[in-house]
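Student: The structures come next, written out as structure tokens.
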Structure I
């Protein structure tokens, strides 16, 4: 295993949106080298095998990304422990993941918006490694080193609210926040 694992509650809206968008962005920016980075998603609860929520799928398709074959999965502690980096929708998800194996997971688990904040201004040359897979492996180390050196944001700014059961506007806001975070991650890796 390894790679990048995206986590939300049901793995039907936020984390599949993040997974599919990140796969698309990696292929756009890194070409065939993107294949060297496993990008997946899972949910902390909810049924496995469910399609992406229609409004989340519509937001993804507006960005030119296909999510029609996506099916939800349940998070396993083993998968989280073996991921190179775990990115979550909220601080609560982050805490839940870290609670599975605190020593193994605390320095590689972030919310999407938290890691985007930590990587602001980071260039690819600041991240050890030659290839994108090496840089992904070292990305958590770079982010952790920046903790304590940046002006803190209010904690709620690190969360992406759950749009499930909400309006099209709720899905648009959540997908926009996730897309901004993924853009920041990709920008740091390719800059």
Structure II
């Protein structure tokens, strides 16, 4: 469990600089240069992610049950992750109304993804992992919205076609992950097409 905690601290810590030390981050980028900053950021992120994955894998070998979620929570989680995939698609799809309205769909996607997994899983390691990501996403979204207000950020309006493409891409990505990739990557079969 210690490796998982270390991975979470490193990975989410690096991703929290804009939440807790935005001024320091800006000054460091000016001092080091954007390239070295991004290199250091990427190196620490990859290291933290590696520790997180390794620690989670170890913790799954000796699970500690905190609670047993009702079976219905799996269906709730599936619907929530569908919304998370659409929000993730909205992060990258050009001129969609979802990003125009919500401004930070990736952070909202992480928030919903984490909540969905907390509702459907009752093991200690899962609760630590998804609870940490949920807490980080809430704080990150709050900080991003505060930055938007202070800079009076404006987001381009979306179009119907851009929004439709976003939803279709999100639905397709969710289906691929739910019916195939979750088993391949995570080792847990969610749905069966047979």
Structure III
């Protein structure tokens, strides 16, 4: 059972170590998260905690979701995600803070990468392209995409132009550099997926 919390990416900065080296870090606002629902194997077929993050106005959420919060006596939340049950003592209404993580702890961060729109093969897949001189008319095109007689079709998975980015990405083996419990902020080494203020899930390695 691995500890996990949902939060959002704030931005990037750098931290100086005691030996004078600079470490690039990502500032993440993680928690406080409220347990909205505790799922069990008996009732739901699997065990999980449904966490809510960031307060929301009731007018900005749908009525079924608003009624769920109201019936449980909880303030409505803007985001909700499911994580593993890492503490059996947690129940509906429990508040989890970023203090569950400690410095130098290894974590995985899950987020949605920046969307880059419809991109060609050079930007999307790193194709080399054709020569730019001596009368060549082949520059940034994908080129041949399949044989003619056999298989007489384009292979599944062929690298072609298309929508780039905007995918769920997991960055593994990052390290928690600092934890600011009073501000619900943790500093994580390196870069994590997504734009500023995008939703992330920080999970214990």
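Only the coordinates and a few stated rules stand behind these numbers; no lab work does. Because the structure is a prediction, the values reported are computed rather than measured. Cβ atoms are built from the backbone, for glycine too; each structure is taken alone.
Student: Out of I, II, III, which has the highest value for mean projected area of the Cα convex hull in nm²?
Tutor: Comparing I, II, III, the top value of mean projected area of the Cα convex hull in nm² belongs to III.
Student: -15000 is what came out when helix-only ellipticity at 222 nm (-39500 (n - 2.57) for each DSSP H run of 4 or more, over all residues; to 500) was calculated for one structure; which of I, II, III is it?
Tutor: It must be structure I, since only it matches.
Student: As an exercise: mean count of other Cβ atoms within 10 Å over residues 30-37, calculated from one structure in I, II, III, equals 11.2. Which structure is it?
Tutor: This figure was derived from II.
Student: Work out the source of 2.6 here, i.e. which of I, II, III gives that when distance in nm of label points 7 Å out along Cα→Cβ at positions 38 and 70 is computed.
Tutor: Clearly, the read-out refers to III.
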